[in-house]
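Pasting the structures here.
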Structure I
Amino acid sequence: MFHNLQMITRQLYPHLVEHLAQFPAVALLGPRQAGKTTLAEVLCSQRESCLYLDLESPTDRNKLLDPEAYLSQHEDKLVILDEVQRLPELFQPLRSLIDRGRKKGLHHGRFLLLGSASGDLLRQSGESLAGRIAYLELPPFQVIETPPAAQDVLWVRGGFPTSFLAANDRQSVVWRQNLISTYLERDIPSYGTRIPAETLRRFWTMLAHNQGGMLNVSQLGKNLMVDTKTVSRYLDLLVDLLLVRRVLPWHSNVGKRLVKSPKVYIRDSGLVHALLGIHDADTLLGHPVVGNSWEGFCMENLLNAAPFNTTSGFYRSSAGAEVDLLLDIAGQGLWAIEIKRSATAKPRRGFYQACEDLQPAKRLLVYPGNERYPIGEGVEVVGLRLLVEQLQQLV
């Protein structure tokens with residue numbers, strides 16, 4: 001059914017158009033194969049002229065040996081630079097081109113930069129293009145972008161378009177396993193990072209087994225037989241590649257002893273399952289990771305849907321008070337969110353204790369269904385898709 005979908009409308013598209021109408025440069029960040037190039041192609045189809053350069057192509061890189069001379073010939077076009085983190089020395093010439101263009105009345109929509117590594121790209125462009133660039137992140141498909149009936153398929157296969165749209169589960173998991181190998185054997189070494197592929201695969205798999213767990217750098221170091229600084233370096237790398245998310249503990253003046261370590265999630269549920277050898281829904285439902293996998297799937301969808309200025313985190317005290325996800329949304333107050341896979345689940349006692357500490361504006365329990373209803377003590381049960389829609393309406 002789902003492999004017949006020819007085009008899924010990306011929720012980010014109108015924001016991309018809006019940002020290009022306001023800024024001379026826009027950076028569109030997202031993991032490899034998330035759909036950045038496809039989105040750029042859709043954008044180009046709506047414009048009179050575009051110039052696309054793939055900076056992984058030697059031919060296109062060669063055109064930019066003198067970037068100012070080459071790009072100044074294309075002032076009338078939107079220039080799309082794909083995998084721009086491959087050519088960090090390009091940012092300073094882009095600044096000069098933007099500043100010269102402003103004097104000619106060219107104030108917006110000059111450059112679209114596509115990147116699959118966030119840390120270096122943000123640092124490099126931030127230094128050179130401050131005040132001239134806006135940032136957007138394109139994750140793999142989210143629940144709001146796919147048919148309601150496809151929610152479990154999206155959870156099992158993850159949101160990378162080729163994986164989600166595969167003809168069957170077997171083709172999907174083979175594609176994901178190849179993506180993992182590509183990152184380990186080609187992409188990561190190409191960034192100049194000298195990490196044995198098998199060591200990083202073991203680390204990535206450990207994170208999958210501990211999906212949504214507290215970060216224990218010492219234990220990970222012992223398991224890998226490396227020091228804690230090396231573990232932190234591995235984790236920073238996967239975060240920069242937009243493959244892993246750290247959710248930070250909530251800092252609150254409630255006079256409680258709070259957990260200080262972050263929780264760590266592999267951002268795409270399909271990659272979690274591929275790393276653990278989970279090929280289909282039946283296998284997932286019988287696997288110990290099922291609850292934490294669902295939590296991570298919900299977490300990623302909710303964080304991607306929240307307004308850009310939202311502060312997020314989790315809450316856990318030594319006394320057992322706990323909230324899976326806190327969202328402090330401008331104009332809306334603090335939302336406390338419990339995530340459950342069961343359709344009949346109720347919040348844990350620790351959730352109510354945490355709400356007593358924090359006094360949130362909303363108390364929500366997210367579940368896989370399609371309804372919303374109150375269950376007492378100020379708690380509302382709400383389906384994941386419904387809550388994502390609600391958050392997007394606040395943007």
Structure II
Amino acid sequence: MTGPDDNALDDHAFDDLSVVVAGGGTAGHIEPALAVADAVAATAPGARITALGTARGLETRIVPERGYSLELIPPVPMPRKVTADLFKVPFRLSRAVLAARKVLADVDADVLVGFGGYVAMPAYLAARGHLRRRRRIPVVIHEANASAGVANKVGARYADKVLAAVDSSGLPGAQVVGMPVRGSLAQLDRKALRDKARHYFGLDADAPTLLVFGGSQGAARLNDAVVGAAGALGAAGIGVLHAYGPKNTVDPQLSDDSPPYVAVAYLKRMDLAYAAADLVICRSGAMTVAEVSATGLPAVYVPLPHGNGEQRLNALPVVEAGGALLVDDADMTPEWIAREVPALLADPERLAAMSRSAVAGGHGDAADAVARIALGLAADFAAQKD
């Protein structure tokens with residue numbers, strides 16, 4: 001699984017290449033795919049970029065908003081238990097592979113970059129046997145989590161290049177490049193944007209500010225904990241920016257002289273949310289950890305207590321480097337917040353040290369690295385077909 005020496009290639013060799021990124025379903029798959037798409041566009045303005053997704057994922061909203069073409073294929077969810085749906089998987093997968101092959105043919109793909117999830121498995125299989133070509137399309141796989149998912153484990157067996165955000169991803173031979181993060185976050189100057197960001201959200205310009213979010217759908221545990229501690233936070237002079245999720249509601253109780261507690265269902269401007277905050281409490285999905293670390297925002301990570309423990313593994317490198325705290329889901333209570341957060345926000349030296357440690361452990365150039373590798377493989381493939 002070796003690729004070309006991408007550093008030796010002239011950027012003009014990348015003109016008119018067709019790059020397909022497959023990362024749909026959740027923001028954890030979509031955001032790194034779009035970060036790489038942005039890096040491809042910056043490196044090779046003449047390249048044609050297509051995102052592959054399904055109708056059930058967030059990509060139907062996020063991808064068009066970012067200005068990229070989106071092609072949809074049928075989703076292939078993998079049941080976790082033996083049910084009737086499990087026996088439908090082969091049929092669904094076959095349909096999805098055929099649909100993905102058609103997309104690859106229609107856009108004349110030169111490389112496929114996959115990020116796991118529902119979309120990736122059919123895309124990987126489709127790239128193996130293209131309808132209009134005898135040779136398979138080059139495949140680059142990027143694994144975001146500390147524990148690889150099924151799609152990437154399967155795809156890695158025949159991929160041309162396997163990349164990972166962290167060590168011990170479970171993919172043998174993977175090259176660690178970090179998590180692709182969009183350039184606006186990797187280069188975010190939180191201090192320079194702080195006043196603008198706090199004005200945008202209606203926050204107090206001078207109050208220490210806590211950011212709380214639980215992913216695109218919110219997190220009931222975090223919502224309950226921070227709302228329960230709202231009075232204590234307000235009494236300590238702490239402002240709050242709280243994204244509680246579109247399906248949830250919150251009702252924080254505050255005194256009249258407390259700094260603003262701004263509660264929103266969803267944060268459309270995560271760059272300004274990170275810039276407005278001095279500390280964040282959040283889950284520790286791979287994309288969240290990468291973004292928060294890239295911006296240098298001190299964090300309290302509360303891993304989702306389900307799955308195979310990957311969220312804890314995602315956060316551990318930053319926690320061990322001193323850039324964040326790790327709190328078990330069961331321990332994230334109003335009492336914990338009331339006791340720990342005011343003390344932490346009153347210690348600027350500790351916050352500054354955490355910020356430096358978070359940035360030092362990140363990979364701000366990950367998106368560029370993935371893009372250059374993909375473009376190098378695409379250029380080789382395009383040259384061979386001419």
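Here, each number is a calculation from the coordinates, and none is a lab measurement. A quick note: this is a predicted structure, and the numbers were derived from the prediction, not measured. Cβ atoms are built from the backbone, for glycine too; each structure is taken alone.
For the set I, II, ranking by distance in nm of label points 7 Å out along Cα→Cβ at positions 23 and 367 places I highest. Supply the structure label, taken from I, II, corresponding to mean projected area of the Cα convex hull in nm² with the calculated value 20.7. Source structure: I.
Of the structures labelled I, II, which one yields 18 when relative contact order in percent (Cα under 8 Å, 6 or more apart) is computed from its coordinates? Answer for the origin of the read-out: II. Computed over structures I, II, distance in nm of label points 7 Å out along Cα→Cβ at positions 239 and 335 reaches its largest value in II. So distance in nm of label points 7 Å out along Cα→Cβ at positions 39 and 103, computed for just one structure, reads 2.1; which one of I, II is that? The correct label is II.
From I, II, which structure was percent of Cα pairs over 25 Å apart, for residues 63-198 alone = 39 calculated on? If you can, show how the numbers build up before the last one.
Values: I: 46; II: 39.
Clearly, the read-out refers to II.
Quick check: 1.09 is what I get for Rg/Rh (Cα atoms, Kirkwood Rh), for residues 247-310 alone, calculated from one of I, II. Which structure matches? The read-out comes from structure I.
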